[in-house]
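See the structures that follow.
Rule-based calculations on the coordinates, nothing more; no lab input. The structure presented is a predicted model; accordingly, all values stated were derived computationally and were not measured. Cβ atoms are built from the backbone, for glycine too; each structure is taken alone.
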Structure I
Amino acid sequence: MGTKRKNGLYEQKFTVNGKRYSVYGHTMKECREKEAAKRAEIESGTYKAGSAVSLDDYFSRWIDNKAATVKEATTRTDRILYGWIQKAPIDAAGRQFGTLKVKDIEVQNVRDLQRNLKEGYTTKEGGRVQLSTRSCNDTLALLRSILKAAMFDRIITFNPAAPVKPLKREEPAARDTIHRALTKEETAAFLKAARPSWYYNLYVFLLNTGCRIGEAAALEVMDINRDTFRICRTVTRAEDGGYLIGHDTKTAAGRREIPIMDEARGAVDRQKVINAQIFGRVENLTDTIFRAPRGGIIKASCVNTDIQRICKDAGIPYFSVHALRDTFATRCIESGMQPKILQSIMGHSDISMTLNLYAHAMPQPKEEQLKAVNFI
């Protein structure tokens, strides 16, 4: 009998020859199909366990188990990262890293993998993989987690990825480049150049609310009240790589109600008029407010492409859509907003995230800060 877990997935447990197995699925039908497939593998002798399992086979089981405890977007990210591990060459014959047996992976294999990811390699299909330092470190962190699980499963006694240290970051921090807060002059220039853009009202809304792009793209008509609006869902990525509107926010703290100021409400009202003209005048409570030009879900990549064009027209350095959230936070800090209030508005799960914004937005010298303090 299957059971439904907190994340909405079903788990089906079964026993073969006295050994317990589990499979997971979005429906009980999917669980039964996976159980039948696994039973067939076990009975035919093709199910590999213990010392015979390859990294590819072990990852497949590992990700299925992880899917029962995390959101779908997390497992999709893990699959992308693992794809870079899986296809990395390990010798002149063209063998790939994923074909290695878990028990045969050595520290030097992991070091070679790290070098290949950073310097770049060509896949069997002819594609090119070359990662930034951050992506390279994220990918190695995933491998570390997979092999740590293999230790708990008693397949290996030592994690060969553990001694391999993360690469020293050489690229400028995103906060100083594409995620930087805009100056007031840059903001004015950007909005002026953005007026003809389909996403103009979205940009105004983001600048005046601090919402994440996925939260704004998932905002529905019923979420807007007279004086406030609710954030209760976000756009996420499905396992097949497509986009969908999820049933929850990125974190529990992301569910919040925010006062809606005049500029943000104006952006919503203008967009609703455009929606009526383009998509029809009948408005449903579950209609999204900000949509792609053809009515689908907004993709951050498309918005970033539009921003790149606008920045060129405005003569300002390029930034990503996330910079609009940082800009909102910076203006709030400059206006004297208390950290706990900003944390609530931004939907930060940890106050340290908010305080880091304060430290970055107010980089005054320590002497100036101390001079402003009254000790008596």
Structure II
Amino acid sequence: MKVMYLIWSLGYGGAEKMVCSLALDHGPDVEPLVCCLDDEGYHASQLKERGIQVIALNKKRGFDFSVFRQLRRIIRTEGVQLVNSHLWSANLYARLLKFICNVPLVAVEHNVDMWKKWYHFTIDRVLAARADTYIYVSQAVSNFYRENVPATQSRHRVIYNGIELAPYQETGDGRRAILDHFGADNDAFLLINIGRLVEAKNQVELVRVTRALVDKGHDVYTLIVGDGPLRGELEREIDAAGMQERIWLTGNRDDVPLLLKGCDLFVLTSGWEGLPLVILETMSAGTLPVFYDVGGTAEIVRDGHDGFKIPAGDTQAMIDTLDGLLHRPQEIIRFAENGRKRALAEFDTRNMVNQYEVLFSQIVRKATEKA
């Protein structure tokens, strides 16, 4: 079964990592091909090294009609039997493609897309029937689209994300290097946040939280891993808070497992999410997550057992919870170990890939029977 995975680009991000997992960990009955509407992106090299074809369409600015011609040609020459699209742009082009190329389509929505305007939802409603099935990465995402695009509910599945666990089972961590960067003592507390520097991730909130914890007398330092268009704004917030010596904007990093394992707490301050892969990575690394209750995170993390849920946007509750945990470091260790054991038992990417491929096979078989 030849499957085309369609996405904007294989850059940094949870959806991009997930597409890589689907392509890399496929079973013997699937032959993957990845198409990027824009450029190939950072993660393309690891797919190519494994002999997986990655095609960059280099879409022009605005709506590019040539994309349809390119996709139709690839589908015909490569014998593609199913298209699996991810995120808004790819889902849009894939559903429109169905008007000229009737290949089965599975569209994946990764987020509670609070950014969408009325016209995005209008387009989603008009094109809802063009996808054979929709996959939502959490029940929260399903609920969001049930409210805003109800026609998708008759043909949807919830499949939770998975991650490659091997990097989190290796020994060693990055704690010493982090402490050395800050010039911090061995008993300092290290907080970490990982994600693109965009509005949804709301890392500015973490600057405020770090300042408040320092004011309470905690020897705390914070890593913010990732890059994005709001880096300049975040730097200005750090300067205004006087946190230049305690907050490190690391940019994109290839050693995320080591950084996670070297920190005490992962703090998720997002304004909206779907099911962030970084939460699964955090638990697998044995780091305790403290998170705003947005998206599907609370469907995975058991509040008060392997993580702590904070009402969305309640800055004071976030500060109070972190303050309490920093006074009880042994509890941080105990709760983090609960999460690590559960993650290693339940979050393997292979389970996710199997569910996708069973669904793909069913849809292709049904399409073949109709032909």
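Of the structures labelled I, II, which one yields 74 when percent of Cα pairs over 18 Å apart, for residues 107-250 alone is computed from its coordinates? Before the final figure, lay out the partial values.
Numbers: I: 74; II: 68.
Attributed to the structure labelled I.
Using Cα Rg over 2.2 N^0.38 Å, single out the structure from I, II with the greatest value. It would help to have the intermediate numbers written out before the result.
Values: I: 1.18; II: 1.02.
Across I, II, Cα Rg over 2.2 N^0.38 Å peaks for I.
Quick check: 5.0 is what I get for distance in nm of label points 7 Å out along Cα→Cβ at positions 99 and 203, calculated from one of I, II. Which structure matches? Don't skip to the answer; put the middle values down first.
Working: I: 5.0; II: 4.0.
Corresponding structure: I.
When mean count of other Cβ atoms within 10 Å over residues 115-122 is calculated, the result is 15.8; to which of the structures I, II does this value belong? If you can, show how the numbers build up before the last one.
Values: I: 15.8; II: 11.8.
Source structure for this number: I.
Consider the structures I, II: one of them gives 1.15 for Rg/Rh (Cα atoms, Kirkwood Rh), for residues 147-218 alone as calculated from the coordinates. Say which. Please report the intermediate quantities before stating the final value.
Working: I: 1.32; II: 1.15.
That value comes from structure II.
For structures I, II, calculate FRET efficiency 1/(1 + (r/R0)^6) of positions 227 and 331 (r between Cβ atoms, R0 = 35 Å, to 0.05) and state which one comes out highest. Provide the component values of the computation, followed by the final result.
Numbers: I: 0.95; II: 0.60.
Looking at the calculated values, the largest one is I.
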